[in-house]
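Each value in this text was obtained by applying a stated rule to the coordinates, not by laboratory testing. Every value quoted in this text rests on a predicted model; they were computed, and no experiment measured them. Cβ atoms are built from the backbone, for glycine too; each structure is taken alone.
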Structure P
Amino acid sequence: MIRVKRNNTSIGLEKSIKSSLGKRIWDNKLLYLLLLPGLIYYLIFRIIPILGYVIAFKDLAPFEGLEAMFTSPFVGLRHFKDFTSSYYFWNIFNNTVILALWRLLIEFTLPIILAIMINEVIHTKFKKVVQTISYMPYFISNVVLAGIVFMLFSTSGGIIPSIVSFFGGEPGYYVTDPGWFRGILLTSIAWKNIGWCSIIYIAAMSGIDPQLYEAASIDGASKWQQIWKITLPSIGFAIMIMFILRIGVIMNEGWEETLLLYSPAVYNVADIIDTYVYRAGLEDLRYSFATAVNLFKSLIGLMLVWITNIVAKKLGHENMYS
């Protein structure tokens, strides 16, 4: 038996590294303590549940218990094939992509525009008031938001139908109208989230040197030219990082609002992968099938983030993973 002896220098180096690491942790113990709740949250609700994806490749019957995750029969990719070959697949997939692209366009561009508009306000107190009002809707519950939407568009005393009637139009129940549903959904989501999403851009703009604007103004640059040549390039790093983060959740966001507002009357334009997973998993008790569909969606999101990050790196922009 051959034994490899380590010299005293390597042993001393390891001890030095360990001691310095422990010292850094102890010196910053309060910061690590603040980090602990977030780590526990992600461990319990994000990392450990990943193990549950194993049932996407098994045939799990309802109420069999946790041990069924390991004892139920292995079926391979059967649930994935059932979903991709089902009658509802293309309608659900198209709705998911369409709503995701619209949300990306609205929730990525409008916050930048709002942040630029707020940044151009000279009066400090008025700027703070506008900014506060803009992000207050973010703290409204999605359930309350859905209730507000139903009240606005209700045919019995709703504000929108009343306005339509006042001008001689014929009001309808717009929330159950496939032609109106997507517009109502996207408008309500935008009203709730745009102000909050603009905070990061406002913070980035606060770090721009005011002398750049003064020099540009002296050179005769208009406000639009200052925005295009100074403001946007200066916050380009924040824009790219937020774009990659937005791409990462593009397949996940908006399902709660959709679930609360949609009905069978608008399934053809509103039924997305997440709402389909909800019905298949919790209403039909098809746990394995619903898990497979959700894993399918997660893999698409992972692929989108990976591609976006590579493109950003190739173009010389900031990216999440070097």
Structure Q
Amino acid sequence: MAIRFGLLGAGRIGKVHGAAVAAVEGARLVAVADPVADAADALVRKHGGEVRTIEAIEAADDIDAVIVATPTDTHADLIGRFARAGKAIFCEKPIDLSLARVRACLAVVEETGTPFMLGFNRRFDPSFMALKAQIAAGRIGTPEMATLTSRDPGPPPISYIEASGGIFRDMTIHDFDMARFLMGEEIDRVTARAAVMVDPAIGEAGDFDSASLVLETVSGKQVIVSNSRRAAYGYDQRIEVHGSKGMVAAENQRPAMIEVADARGFTRPPLYDFFMTRYTQAYANEIAAFVAALRDGAPISPGGADGLAALILAEAALLSVREGRTVAVSEIG
């Protein structure tokens, strides 16, 4: 029997998740809610289901699970509502920008026994999954150092920057999660430096657009993170993990993985230029994993604890930049 989904939010990320549900065997889109009627109508015309209000989805007997793809400041309230309504929940990151609200929200999830998954999609990218599999198989020995490069083709609108919680909570949070996921240990210390190099308006909004970080695990493993809101050559997403017996790396993806050689030299197609095209398969894979876990009653990962851990690291990074020092994660309340 298919898992029946209600989708909350038909904006940019809602469209991605609507397409993912439509692509996953064992999942069916039943209803979509969005205050912009045209957006909801367009999504159901493309992927099926019908337009309903959030209240109708909350009370519905024909919906097993919801995807929360609404603005960040609504996530925690919606998680609490739908947990109490008995629906399984998949939520886009972050749960909230406040550690206190995240903890309160996760307490409701635990109290109600709600199956809950957080949308750290990069864990489900085929290349990154293959990289993780090589680490798990012991191919490179014990992971000791990693380098995570994540650079956007260009900055988002200032209105987005102002509501995002800042580069560490919005962008680097994916790298914090991948660092924990790949190294298999908790991060113990964070050293971060950040600057405004791309757009002065980002600095005027109280944020940064360029950041470099060193993360140290409890056993001393090191992860280097490089972030920028500008990469003139495309959406730059690379990982390298060095271990006691070798190294494994995942390079950038392109629409066609070819190389052409002619009189002008060696050339390859340009990189993907947006996360929605670069991570299309990752979004489908994470929904497929959520559906499989619900169907089989298996543990769900990544979950709320992973979201909390990543947000704590974001707070440590911000404190490190503000005070110009290495911050122990234990300092973050």
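With distance in nm of label points 7 Å out along Cα→Cβ at positions 230 and 270 computed per structure, which member of P, Q shows the largest figure?
Top value of distance in nm of label points 7 Å out along Cα→Cβ at positions 230 and 270 goes to structure P.
Match the computed value 4.8 of distance in nm of label points 7 Å out along Cα→Cβ at positions 22 and 214 to one of the structures P, Q, and report its label.
Among P, Q, the structure yielding 4.8 for distance in nm of label points 7 Å out along Cα→Cβ at positions 22 and 214 is Q.
Looking at structures P, Q, which one was helix-only ellipticity at 222 nm (-39500 (n - 2.57) for each DSSP H run of 4 or more, over all residues; to 500) calculated from, given that it came out as -20000?
Going through each structure in turn, the value belongs to P.
Please compute relative contact order in percent (Cα under 8 Å, 6 or more apart) for structures P, Q and give me the label with the greatest value.
P
Among P, Q, considering only distance in nm of label points 7 Å out along Cα→Cβ at positions 102 and 222, which has the greatest calculated value?
Across P, Q, distance in nm of label points 7 Å out along Cα→Cβ at positions 102 and 222 peaks for P.
Quick check on the output: 5, 17, 23, 23, 18, 9, 4, 1, 0, 0 is P(r) over Cα pairs in 10 Å bins from 0, in percent, derived from one of P, Q. Which one produced it? Write out the running numbers ahead of the final one.
Values: P: 5, 17, 23, 23, 18, 9, 4, 1, 0, 0; Q: 6, 24, 33, 26, 10, 1, 0.
Structure P accounts for this read-out.
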